[in-house]
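Listed after this line are the structures, all set down as structure tokens.
Read the figures in this text as sums done on the coordinates, not as results from a lab. Keep in mind the model is a prediction, meaning the values are calculated, not measured. Cβ atoms are built from the backbone, for glycine too; each structure is taken alone.
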Structure 1
Amino acid sequence: MATSLVLNSTKTSALGGGHRWKVLGVGVAANASVSAAATGFPTTAVWVRSAYHLSDGHLGVVLGALGLGVALSELPWGVLTDKWGDRPVLLTGLFSTAAMLVAMTLFATPATASFGWLVFAMCALGLLGGSVNGSSGRAVMAWFGEGERGLAMSIRQTAVPLGGGIGAALLPWLASSHGFGAVFGALAAMCALSGVFAWRWLHEPPEASHRAIPSDSAAPLKNGLVWRVVLGIGILCVPQFAVLSFATIFMHDAARFGLTAISATMATLQIGAIAMRVWSGRHTDRHGNRRAYLRVSTIVACASFVALGIATAFGAVHWPVLLAAMLIFAGVCVSAWHGVAYTELATLAGTARAGTALGMANTAVFVRFFVTPLAIPHVLAIGSWPMVWLVAGVCASLAWPLFPRPARA
């Protein structure tokens with residue numbers, strides 16, 4: 001049985017409604033810190049391959065190992081969040097993730113780590129980092145009312161491209177100039193700082209006892225509609241992870257982009273994704289059209305990747321500005337829907353069970369995070385880069401029937 005959300009602390013009960021923005025800020029900082037590792041670290045793929053002497057297949061295993069760790073841990077962390085509360089789970093996750101990254105500065109650099117040890121370290125990092133999504137999402141759902149949740153959850157979800165953007169701007173430079181000890185050290189500092197913010201500001205809202213009334217529907221693990229949204233979220237992340245994990249390799253190997261061009265393209269993509277996530281949340285809050293928006297998003301994402309694949313087949317690699325623009329557009333389109341989907345999912349489950357539902361979703365997401373980097377080298381081996389982007393577009397289309405139709409008036 002879930003632990004009651006009612007607060008006994010006199011300090012916390014004195015918090016006003018404005019404190020919800022601090023809680024949202026904590027959620028953004030926490031997710032950005034972990035995302036800098038999960039989606040920022042892959043932007044160093046060119047340097048990982050070179051420094052650790054990896055083949056493309058081994059590189060895919062390393063990049064996917066973190067996703068495997070998150071996939072294995074997300075649901076247990078989500079269930080624990082619903083049982084123990086947001087604060088203890090988030091603090092445990094952030095500080096243990098920081099400690100793991102500090103250990104990696106000593107034992108997972110090219111000079112000290114074998115391929116197997118690097119894979120193990122990345123998987124362990126994912127196991128610990130998987131605590132952040134469900135705990136921070138449940139906190140935001142508890143602090144914000146229905147008319148604000150789409151915007152609030154979308155702002156929280158901007159942490160994924162924000163962390164990725166910070167990673168894209170910072171980590172390739174650190175990897176190429178100072179080595180991977182500096183990369184892991186910077187990520188450790190981000191997680192530790194976010195832990196301090198959570199220690200200071202993350203509390204349950206005084207009115208949580210009535211705001212977090214459970215949904216009348218079945219428990220998330222037994223709710224067919226929740227499972228449909230979970231699967232749709234997971235499938236629609238395949239093209240996103242194709243971009244995040246192998247776009248730098250694509251730009252380097254196929255289009256001969258240099259470090260500056262690669263970093264600028266990926267950072268611009270992440271900035272665009274941030275802007276679109278905020279707009280999407282605000283738009284769906286005002287119009288009450290989350291389900292319709294999700295179904296349209298799958299069509300737009302599919303079309304953008306099909307267009308990228310066709311353009312690549314017809315020589316767009318020789319037109320770097322066009323190629324970068326199309327890659328940015330596809331990446332933004334396949335990232336814009338996240339906050340809306342997570343809001344719809346948490347609403348279906350009920351706030352008191354949001355940790356479990358969000359854990360289910362991120363388990364599906366990070367299974368794809370693990371599988372996608374493993375699959376891309378095989379697609380390249382039997383085909384080409386245009387085939388990679390076309391397959392990504394087909395995957396996006398498979399999410400369309402899974403997102404529920406808008407409720408009839």
Structure 2
Amino acid sequence: MLEFIELEEAKAILNAKTPSLPKEEVSLMNCHERVLAEDIFSRINQPPFNRSPLDGYAFRAEDSILANKDNGVRLKVIEEIYAGFCANKEVTEGTAIRLMTGAPIPKGANCVIKQEDTVFKDGFVEIFSKFSPWQNICFEGEDIKKGQLILKKGTVLKSNEIGVLASIGCKNVSVYPKPKVGILSTGDELLSIEEQLAPGKIYNSSLYCLCSRLRELYCEPIDMGIASDNIDTLTEKIKYALSKSDILITTGGVSVGKKDLIKDVMKNLGADLLFWKVAIKPGSPIFCSSLNNKLVISLSGNPAAAITTFEILVHPILAEITGRQSLALRKVNALLQQDFNKKSNVPRFVRGNFSYTNDVAVVDIAKGNQGNGILSSSLNSNCFIQIPANSSPLSKGQVVEVVLI
């Protein structure tokens with residue numbers, strides 16, 4: 001097992017071990033906000049036939065050559081058709097068929113006049129202007145042609161995309177999965193928020209933060225409860241959690257304490273022990289393993305440290321699994337708005353607030369304590385300021401790299 005590895009090495013190992021989950025086929029009615037797992041080509045022309053864009057009369061343009069506002073041309077109306085039905089008769093010289101919006105253009109007709117520009121009397125329609133062939137006709141395939149690429153793999157399906165797919169008769173779509181991510185909290189000190197706080201105990205805040213973040217990343221979080229610091233209990237809990245999850249996240253039990261037992265449990269289960277500890281602050285005590293082709297990512301028991309490592313190491317692989325490249329971590333440069341007086345021997349991630357001032361990208365250090373167990377400063381944070389290893393204290397106005405979250 002590798003120990004105290006560099007951040008980039010940890011990322012590479014996790015990328016290599018990220019499971020490839022099977023794509024899902026879902027009905028069009030249930031695919032909102034899902035991500036296409038394949039390109040979609042139209043199997044039909046849309047519209048699938050030449051149709052009328054208005055209520056009016058279909059006739060031959062040649063019959064209107066002599067028509068003008070003073071002397072109309074009279075055509076015999078031989079049939080009336082509605083949207084969803086086809087004409088039984090053919091338009092010939094001196095005839096017209098009345099039709100409604102969306103109705104197919106009858107055989108023999110090559111133009112349509114709207115009803116308001118005509119006079120109908122005694123079975124005849126009178127036309128007072130000359131028409132050109134194919135005037136006022138919506139042509140087959142003018143919107144979408146058969147075989148045309150409609151949507152690309154990776155497209156997030158929203159109402160517009162779903163409407164277009166419905167127009168070409170697409171019943172089901174292949175989408176990226178929503179991974180089931182189990183969260184197993186460990187530690188004798190943890191209490192559910194439903195319980196009365198007792199001496200020496202703390203509420204299990206990491207669970208709620210991680211579950212909410214997983215939903216924001218379009219995953220399905222599964223609360224696997226709290227496991228006490230007992231090797232037998234942990235073993236059974238982890239085995240059960242893995243049976244219900246695509247990926248398992250545990251919190252706590254990964255440092256050097258007497259009851260930090262996660263490494264021992266995974267070793268006993270025969271897992272592939274990938275690495276323990278990463279050279280970053282906060283969140284160095286992270287342990288990653290793989291069992292039955294499923295990742296087990298064991299985060300620090302300190303809430304702020306757990307969230308930092310989750311964002312930097314776990315977030316990217318979830319974006320990959322779900323096909324949501326828009327959720328991949330983005331890095332930008334910004335001007336630091338305060339001094340940062342600490343040296344950084346390893347890469348350090350400082351909570352911050354990124355914004356624009358007069359079109360200039362700036363970042364403020366989040367207010368409040370930034371300790372491993374401090375969550376309150378996250379209330380003012382939308383990014384991490386990434387400080388490289390072996391950095392001296394930073395000064396206000398210095399350009400820094402920012403990881404947006």
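If distance in nm of label points 7 Å out along Cα→Cβ at positions 66 and 202 comes out at 9.6 when worked out from the coordinates, which of 1, 2 was used? Checking each candidate, the match is 2. Work out the source of 30 here, i.e. which of 1, 2 gives that when relative contact order in percent (Cα under 8 Å, 6 or more apart) is computed. Source structure for this number: 1.
Among candidates 1, 2, the computation of FRET efficiency 1/(1 + (r/R0)^6) of positions 218 and 322 (r between Cβ atoms, R0 = 35 Å, to 0.05) that gave 0.10 used structure 1.
Given a value of 3.3 for distance in nm of label points 7 Å out along Cα→Cβ at positions 274 and 306, point me to the structure among 1, 2 it was derived from. Comparing all candidates, it corresponds to 1. If log10 I(q)/I(0) by the Debye sum over Cα atoms at q = 0.10 Å⁻¹ computes to -0.75, which of 1, 2 did it come from? It was calculated from structure 2. Supply the structure label, taken from 1, 2, corresponding to helix-only ellipticity at 222 nm (-39500 (n - 2.57) for each DSSP H run of 4 or more, over all residues; to 500) with the calculated value -5000. Working through the options, I get structure 2. Among the shown structures 1, 2, from which was the value 5, 15, 11, 10, 11, 11, 13, 11, 8, 5, 1 of P(r) over Cα pairs in 5 Å bins from 0, in percent, for residues 178-225 alone calculated? The value was obtained from structure 1.
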